[in-house]
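None of the figures in this text is laboratory data; all of them are computed from the coordinates on show. Computed from a prediction, not measured in an experiment: that's the story for all the values here. Cβ atoms are built from the backbone, for glycine too; each structure is taken alone.
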Structure 1
Amino acid sequence: MRIFLDKIYLSCAYFAALNLTLILIIICLQMFARWTGFTFPGATAYAGYAMANSAFFAMAHTLNRDGHIRVRILLHKLGANKKWGELWCFIIGSGLSISFFYYACRGLYFSYIFNDVSQSQDATPMWIPQMSMVLGTFVLALAFLDKLYQFIFIGYTDTEIEDDKAID
């Protein structure tokens, strides 16, 4: 199961990187269109969709690699109770990410039901770009629950000792 989850997180990171590259391509195409006198309707909207994709799909991989900013100073001040602070962080993070996933699903559902379209020139149905938010928050919630499971059942380990010593 560990290998499967790690592959999901890594594939999401690759997809996020692909979307960052897509932003560059869209911007270059838009510049080329301006120089040649053509129009590229909806280019800014497509770049925005790619930016949202890259943000939402990169979160789970970043959490899995301990790349998210944590409150290390506060956790360090807890001393011997640091593991309880970490547990609290994982519980709150899991709850918030599940809640975010739930409301992202509701937003997508209502966008689909009301046939909401983009306000820009492309007039894309909004449920299509919102799907990336739903999938990204689902994988983030999965990553938080995975971290919480590891913390509770596999055991607490102080993984970033170097950072803690730098705080002193």
Structure 2
Amino acid sequence: MSILGARIAEVPVDGRQSETVLTVARGTMRLLLSHGFCCVSELPLPSGRRADLVALDASGEIWIVEIKSSIADFRADQKWMDYRAHCDRLFFATTLDVPCEIFPKDTGLIVADAFGGQVMCEAPAHRLPAPTRKAMMLRVAQCAALRLQSLVDPAGPYGAEFC
């Protein structure tokens, strides 16, 4: 396979995620793709937070999925509350080993493994204001494009941390 005649390289793993998180992310992205969403992982948000997965469909709907690998992971991280301001729906994704009861009722829930996932609880909709939607769509597009560009030109001037 090639993009613009260049050979596609493996997407590098940045080392911040555990094997469990990477597995849940993979299955969740496959599930979201089957529902018409494309995903960008580890997307920096305007608030300075970094969302595990941001999903965008053809109508412009934006979902954020926060991945939790364990009860301790969920309890240690309360940053997810800030993500609601950047999406139409907010989900958690986890494994079968994590009890579903620990997750807030006003968010959606996905259970996933490396091969796919299932929406266990739909997330309530809270439509983004138009300016926020536009800013998020541009952020997703620019980040995805820059990541593809860095695969075509790995020696380019991207720095260690981009988008």
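Comparing mean count of other Cβ atoms within 10 Å over residues 53-60 across 1, 2, which is largest?
Result for mean count of other Cβ atoms within 10 Å over residues 53-60 over 1, 2: largest is 1.
1, 2: which one has distance in nm of label points 7 Å out along Cα→Cβ at positions 77 and 117, as calculated, at 5.4?
Clearly, the read-out refers to 1.
A value of 28 was derived for relative contact order in percent (Cα under 8 Å, 6 or more apart); which structure in 1, 2 was it taken from?
1
Assign the value -0.70, -0.76, -1.04, calculated as log10 I(q)/I(0) by the Debye sum over Cα atoms at q = 0.16, 0.17, 0.28 Å⁻¹, for residues 85-148 alone, to the correct structure from 1, 2.
Numbers: 1: -0.57, -0.61, -1.05; 2: -0.70, -0.76, -1.04.
It must be structure 2, since only it matches.
Given 2.9 as the derived value for distance in nm of label points 7 Å out along Cα→Cβ at positions 61 and 125, which of the supplied structures 1, 2 does it correspond to?
1
When P(r) over Cα pairs in 5 Å bins from 0, in percent is calculated, the result is 1, 8, 13, 15, 15, 13, 11, 8, 6, 4, 2, 1, 0, 0; to which of the structures 1, 2 does this value belong?
On the way: 1: 1, 8, 13, 15, 15, 13, 11, 8, 6, 4, 2, 1, 0, 0; 2: 1, 9, 17, 21, 21, 15, 9, 4, 2, 0.
Working through the options, I get structure 1.
Which structure, out of 1, 2, was Cα extents along the principal axes in Å, for residues 37-132 alone derived from, given a value of 63, 35, 17?
It was calculated from structure 1.
Among the shown structures 1, 2, from which was the value -26000 of helix-only ellipticity at 222 nm (-39500 (n - 2.57) for each DSSP H run of 4 or more, over all residues; to 500) calculated? Can you show the working numbers first?
Values: 1: -26000; 2: -9000.
Only one of 1, 2 returns -26000 for helix-only ellipticity at 222 nm (-39500 (n - 2.57) for each DSSP H run of 4 or more, over all residues; to 500), namely 1.
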